[in-house]
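Read-outs throughout are calculated quantities, based only on the coordinates presented, and are distinct from any laboratory measurement. Just so it is clear, the structure is predicted and the values come from calculations on it, not from any experiment. Cβ atoms are built from the backbone, for glycine too; each structure is taken alone.
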Structure P
Amino acid sequence: MQDETIMSFQYQPAKIDRGYTGKVLHLDLSNRKAKIKEVPPEVKEVLTGGRGYGLWYLWKAVNSVTKWNDPENELVFCTGPLCGVTQYSGCGKSHVVSLSPQTGSANDNNAGGYFAPFLKFSGWDVLEVQGKAEQDVIIFIDGNKGEVTVQNYPYGDTNSYQLVEKLTERFALDEQDKANISIVSSGKGAENSLLGILNFSWYDRKRGAVRYKQAARGGPGTVLRDKKVVAIIIKYAGITGSINNPAKPELLKKAGQRITQEILSLDDIQNGMRQTGTVNLLDHMNNHHCLPVHNFQYGTHPDALNIYNKVWKEQITQNQAGDSCWIGCTMRCSHAVDNFALKTGPLKGQKVIVDGPEYETAAGIGGNCGCFVPETVLEANFYCDHYGVDTIGVSTTIAFLMECYERGILTQGMTQGLDLRFGNGEALLELLHQMARGEGFGKVAGLGVRGCKRYLVEHFNADPDFLNDIGMECKGMEFSEYVTKESLAQQGGYGIANKGPQHDESWLIFMDQVNKQIPTFEDKAEALHYFPLFRTWFSLVGLCKLPWNDIEPADNKKKYSGITAAKIPEHVENYCWLFEGMTGQKISSEDMISQSESVHNFQRMFNVRMGFGTREHDAIPYRSVGPVTEEEYQSRAELYDQLLQDDVGYEIAGKSIQDKIKALREYREKQYQLLCDAVYKRRGWDQNGVPTLDTIKKLRIDFPEVVTAWQNYHDNE
């Protein structure tokens, strides 16, 4: 079969004005039509950009009964006004919104790479992909020529690492031109599971190779492959420092100079992001009982030393300057391991580049699954990216299945021969390959934790209550890799998060558990108001959060204390300069929070519209709250005994471990509900977790459709 152009579209690229083009490209694959939309002024004013735009256009595309695999569902790719800035670190973020195969509601993700900047430079604030192609296709956007084509892709190979290399070669004029191409892709794992990711590429000139960043949570890659899209390629040449046409470029320069100086002088002292990236966290998590071990049963393990940061310093092969996934980023945390020889799978024997590992992958494969072997972590890391599946979802799901296996809920006969003991890296990798092929027990694992729980109950008569206690998912999404038993604030950060338990919305575990900075319910509620909203702001404007608090001014903790210091006030000032410098609109830190609050509550109402977004859906598995089993209790018996006596007023003398587990559970589950009460009140929500009409009006999201969704919810209560 020959390549065939099944859809073609010419356009005049819109000029960027103060960070915006004001244009939306809508592609309908079912009807083979393209359409240009204008962003309404009120949407720009209230929802700002990025994720806000994505949620708006997804809301308009679907209704309350739309399913993730209906043609009406969209993948919405979004830029933001600061996306593509080259004077400040971390300005290359893409944001993606879609209905999730795992949660059934609005899902958002962010990723580095060059895709979103190239999309904006090509004339678009937003790309909507709707409908389904009849056969596998690729979408190509040439931003210089103003041309969009959709072509069939009859070649079969859809796994990212081989696919994207071929497509980069195909669409580049020469070696130099490869840097002008960015590609979104997924793989066979996304086709055969609910855990599909999107890989966003950029060309690494130093290595002469394609590199990747991921939009990973909730299954956006599964949506891409359900639409029969193999890849979306964008090409743009001619980047300049003024391409976004900023209103006050001197403010961009001022903020950029300050953050660059801090990173260059302080990163080695503080976190070493330029050396190893986020995996530097692993040591700290293990030291503070926050590293997930054996399906979140424990928070530390002596073998974690085998995957400590010093190990990755030896494995990672980039030079001291590091690698950046967008131009001008001094943080340069896009680390990689070169020439890694694969020992399993379809590419066995080949030497590849492994992008990572990030903390989540090392903690998930290494700690949660008990595979404290760097080579196993790297092999799983590579194949998850290659197949297009989420390392967090995969590791948390496999850790759950491993515990079920060790407790006799699963047997080797049930797993079709796989010996799923903790630490069995060979079985883990084989299960991953089966998942990608859609074969064997991999078909079960590909359902994610919620689907696995349902399968074990229906097919193997497992105890649903116990599975719900140990199955680490909320809203259908797997927990990311932090043990939260001793951090009530982080429990709330996971449970109340709009899309599911992902740390990019709220990461308070150190502030709460380690530094003891937010002791009261009111303190926790205030932190769970401010910090999720502050993090939301990055997704509106096109920024990476890492330069915010993974580096801080040397005198930050001398000038400020407590929660104020955690906000990094000088970096907040940077962001105010950046926004004013780009848009001409002077904003305060309070304005930043207000912008985010509108979008955050709009997303909450999106959940309500889809039948979610209420207190019952903020419930979390008990293992994230406290010890489920005797082994867990005994692992920290002194801590729990003391807590029962001092905080609960429970007399432990003569009590069995099961008695103590029950008493602790009653106390902690009540604490979680009290936290929800406090957070809902602070956020302007009712006692069921739904924004009040006054809140909706105050935040100016009282669009007719939102008010109707609010009324429909109350009519059906």
Structure Q
Amino acid sequence: MTEGFRERIAAALDNQNLRRALGNFADAYLGARENAYQGKDFEAIRRKIAGIKKGAAENMEELAHRFTRAAEKAGAVVYRASTPEEARDYIKNLAQARGVKSVVKSKSMVTEEIHLNRSLKEAGIEVRETDLGEWIIQLSGQKPSHMVMPAIHMTRGEVAGVFSAETGKELSDEIPVLVKVAREELRQKFLAAGMGISGANIAVAETGTIVMVTNEGNGRLTTTLPPLHVAVVGLDKLVSSIGDVAPILEALPRSATAQHMTSYVTMITGPVPAMDRAGNPVEKEMHIVLLDNGRTKMASDPVFKEALQCIRCASCLNVCPVFQLVGGHVYGHVYTGGIGTILTAFHHGLEKAESIQSLCLGCERCKAFCPAGIDIPALIRELRARITGRKGLPAGSRFLLETVLPSRSLFHGLIKAASAAQKPFVREGGYVRHLPLFLAGLTRGRSLPAIAGRPFRDVAGSLPAPRNPGERIGFFAGCLIDFVYPRIGEAVHKILAGMGCRVVFPPGQTCCGLPASYMGAPGPAARIARQNIAAFGEDCRYILTACPTCATFLKRDYPRLLREDGEWAGRAERFAARVVDFSSFVSREGFRPAGGFAGTRITYHDSCHLKRNLGVFREPRELLAGAGYDLVEMKWPDRCCGFGGSYSMRFPEVSRSILEAKIKDITETGARVVATDCPGCLLQLAGGLDAGGRREIRAAHTAELLCE
């Protein structure tokens, strides 16, 4: 881990003002965004944006040439900068050549990326940020914590303290007062500045136009009042034609701040006419710095070019459960959150992303909300694999992934040994009382279930078969059902047998391989995939699992892992096509619960993988309602529980904090039972309820409840 990384996380979690500010915004954002997209076809919009931006990434060099020709024809000067140093030097030299002493800046993340302010200040040039959030950050000596709302982590009281120190007056924390102070303080800066610097949200190759989307008038003042305007634009902002602007403008405010539209959309083609204080026309200059800094490298990467579809709305930050807890400063660089992790790797170096990529919980919520259709979690997994490929795995992880998991006998033998060793630490109710030594932190804030005395694989063969067996259904248990919750496997078997299915449990099956893949080790994951495919053979009509995380990995990742592996590629495709989750299968095949649970209030927690990757959320609810349960929805049923497999062990304090919010949502429903389709979520929720003294609320798998 990068020096200070763990300390930054701990400090952020201890900062109650930060957590309150981010948490309040996150909850408000979800409802407001939903309202902003009312009547809009979000999927159609993001398909358009993805197509526009994908085409731009594939033709970046051509668009850069077209943009340069069109902008220069309109009277602008265009400079191509390969590195941050080249961009900084060009702007600094231009300012010195024109005798500029003071600069005003509109909000621009790309100038943060190249550390422009510091360079100009070192040259003796005063720089004043004029975006309210950026000015707050500048005065407080901090860095932006969010790509759209740079001061989102600060409370009104903290801002009032910063403004009071700047003005020498004791100011209240009333927002109108603070905004008035900002206007009064910045107005003279606009009038005195010799250079205005802006960024751009879009750059149109067809016309040489830059497009700025802002909520404050400072952007227009910055680009019009000073006699010299410099726009710093990343090559990723290029689009082909003016018609490409509309879909981006349709999504950007809705996804960024949940607004239907922003206050200002400014399109600038060539130098904007300007006047001096006396009202006389002045000769205006416009310079556009087109910045590369890893963007062409990203465009040529067959995997990471997808990241260039980003429109910098930061919706991935707004919905990220980890960002909502720790904020942006934990990430340590300019760009934050999931997409920021990828941008950091290409703009600042792979080593700078080494620690922050591990913050991703893998809940895939960002992917569901991204208006450009970027699969951010998949890109982070690829980033992790490349970092691991360069550095190698730690010895312990290497032994686990390369020796233990691929060896069924060794893996299962160690599990049985752990089952015996745990006995002194197991208390009544089947929970581990505490763990010794360095493992003690794993039971802080969450009780852990004991490993089962008999794994499911030892009882599967003795379970009753249907009287008139029909088609063969292979059952993939996964590690938790096999070794911790065999009762779930028994419930699934009973329900399937009652439906006339002949349930087959191949004993050669092992872990699905997801832990290896998520730790950046595709080689061991591929070996495990081949082992499971061979274990199930080709005889089963379906391969059913009651773990949506396993289902996602078996369906989505096995074909990817083995796509260039000869005959295994075809076998992986056929295997994946037969994988199905429990709830959607029994619902589709006509299972009808017996009922009899009228009056039992229940709530349902959506597993991240079940809803977002498998698209299943209606079926378990209908099954539970059919059984007579009184289903009441919690506030955010698809908010992550914070488990994330090994994540809860690597970042227990983050996992625990996310779990606390989930437990609060469950408790507020008044339900006596919380159901879920995921054994991992069950472990997290049941452990949190037990540790928090909420033992009157039961956590159970949908299959268990239907079987009862």
Structure R
Amino acid sequence: MAALAACVWACTASRPENVIEWQTLGNEADSTGAYYVQRFTVVAGEPYERVAFCQFKRHLEPVDPQDTIIELLPGYFAIGSPRFAQATPGDTVVVDVRTRGAMLHASYAPDGMHLVAGGKAVEAKNIVHPITEFPAQWRPAGEGGRDGMIYGQEAYAINDSLRSAERPGAYASIPTPKSVELTGGMVAAPKTYAIHSIEDARHDYYRAVVGEDSVVVYTNARRPAAVRAMIERRIAETADAEGRVPAAVIEDWADLPYRALMIDVARNFTGMKEMRKLIALMGRYGLNVLHFHLGDDEGWRVELPALPELTAVGSRRGYTTTDEVPFLKQIYSGNGSPDATDTPANGYYTAAEFIDMLRYADSLGVAVIPEFDSPGHSRAAIMAMEHRYRTTGDASLRLVEPGDTSSFTSAQAFHDNVMNPALEGPYKFWGVVLDGVKDLYAQAGVELPAVHIGGDEVARGAWNGSAAAQRLMQEKGMADEKQLHAHFVERVAELAAERGIKIAGWQEIALGHSQDYNEKVVPVMAGVNCWTNAGDKGSRIAAAGYPLILSNVDYLYFDQTPSNHPEEPGLVWGGLVDEFRPLHATVDRLCPGDEEVQKNVVGLSAQLFAETVRDDAMVERYIFPRILGLAERAHSVHPTISDSAYFGAITAEMARWAAEGVNFNLRQPGIIRVAPEGKVEMNDAYGAGEIRYTLDGSDPTPESPLYTAPIDPAAAREVRARLFYGPARSVVSILYL
């Protein structure tokens, strides 16, 4: 028996690792348009019948006609091939897939690659090659296509123009205070605070007198401790090497009552430890609302004890060919297992964790508004309630109609993600959700400012095959499905009002509706997020009397890439959002109109949707340094500081983030060749961090040579450089010689 056990161990130990390697072979064009070929290279240590992966939906076709591709879910695909069954452990199988469009950006590469054996997922190591190995990978095919790469020479000029010697003055770090009066002399940084509550109409007003022994603060803030923390930060950042600061009077307030960051954890999950870290950083910069996107098509992330299926089903994603399982189909990320704990595909907050987080946020002056998107963007809730029906027989909470033949495609290409407003199930469901959320806040002893119901992106035709919907529309005299959508919002608003809860939503719930609808909904509306101002949508929402929250994609969507560099993470559909865009998100620009219209602007909000988020470091990279522009503009709606002063403030904050282990986005280093010597010179935008470089075509690592002075490239054909600063690293710059 011992010999047999030893043999089994030896055979297992020598079994090849499951590996799936991906590379793009470059962009091409034919008579039908642009395409690229993706190459999947598979080495498996066991038999398998499929290779599955996640990727933003595009038309895919195998190059080898004996291979097949099926769509398990829009954005989740599986490749089958007879070559898989023929392979023995350790064999290499290469599958090429022709893909419509151009591969110009790394965020459109596949993720969550795994094997399928015996109808079940088998984890595999993923190796994804950068799309900057050779130019054809990122350059569009054909003449006239724009090469989005930011080469070394261009980066050098940009860095030269940006580097700023300006730093915030005494007590004037972002958000810039309205007034700082230096009253003469230096004092030891005081440790004692006397805080007095006062009446003042301005938002989060305070007047702080910094003296020899103490700081005397007069404030109307709901949480004076948050004001004290802000003042302590200003004092710490102003103190000299001897711990002394100028005596001063600081007066400050926020122009907007609602200063928010929306974080999506439904698409990909961010754990509670990281969320608490982010909440603390929000409080540091005067942001006072966490808009918490907890429920969407791809996940439901908070436990409500009355509906355990929401997290039992909605917080887990994995491989399946059917929806009649106790988890969701994989999308965006994962390894095929609904029980894996090392992937952002899976996870939720327990009721106890959420309650504790509410108390923590409240102590820092940050309110939490939960969002559960509906009636569209509701696939996770729909599948969870269908599972409840299958396992309990209780049909009262079903959100869709059996036999509905509606044919539609949502913005994310789903065909089954919309609640049916003609059924009573969605309203019973929302009643249970509202009661559950209200109870969590009551247990926390924290005010519930609103529940965000979403209301966006309901696809045309979502109910055209529903008998119940057509019947209700006829009974109510509704002319189109937009009125049915309005009916849903009205009903949910009534449910919320009955419970003393305000609601919030995206711009679709406030645009193009009747005056009667507006009169019913406006009184219970805490805020409307306007994400695009095409056709002056923001101004129209405000003019109709809704409290407007400026949330524009082209200024304030932090999931959009900050540059065209092919390896810079982020989406591109809304345009580039670099660190300067949030700073320029003024009310005059995003809500043009007179004072009567602009008085209904209650806030500014940046959004981080999580389709491309894979870990905590990526969350931070998306948020920082752009959070500084958000904080400055939400605090003061009109321009306050120059771009140069702002960039200097960013540079100052980066040193603190690096010391604290906060990841952040770095601009890439510049590289130029200096004539006549022919040496190569490099620069960065900050005067900080380390530039590492290579001459062999590989991407630099922290162990690569450190740039300290111009180098002789000798016979090298290219130079690559990357900036490292604390936990942060830039994308790679390339100079072809």
Inset, instruction - Using distance in nm of label points 7 Å out along Cα→Cβ at positions 401 and 569, single out the structure from P, Q, R with the greatest value. - result: P
Legend entry - Given 19.9 for Kirkwood radius over Cα pairs in Å, for residues 329-520 alone, calculated: source structure among P, Q, R: Q
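Of structures P, Q, R, which gives 83, 83, 65 when Cα extents along the principal axes in Å is computed from the coordinates? Before the final figure, lay out the partial values.
On the way: P: 79, 57, 55; Q: 96, 59, 50; R: 83, 83, 65.
The structure behind it is R.
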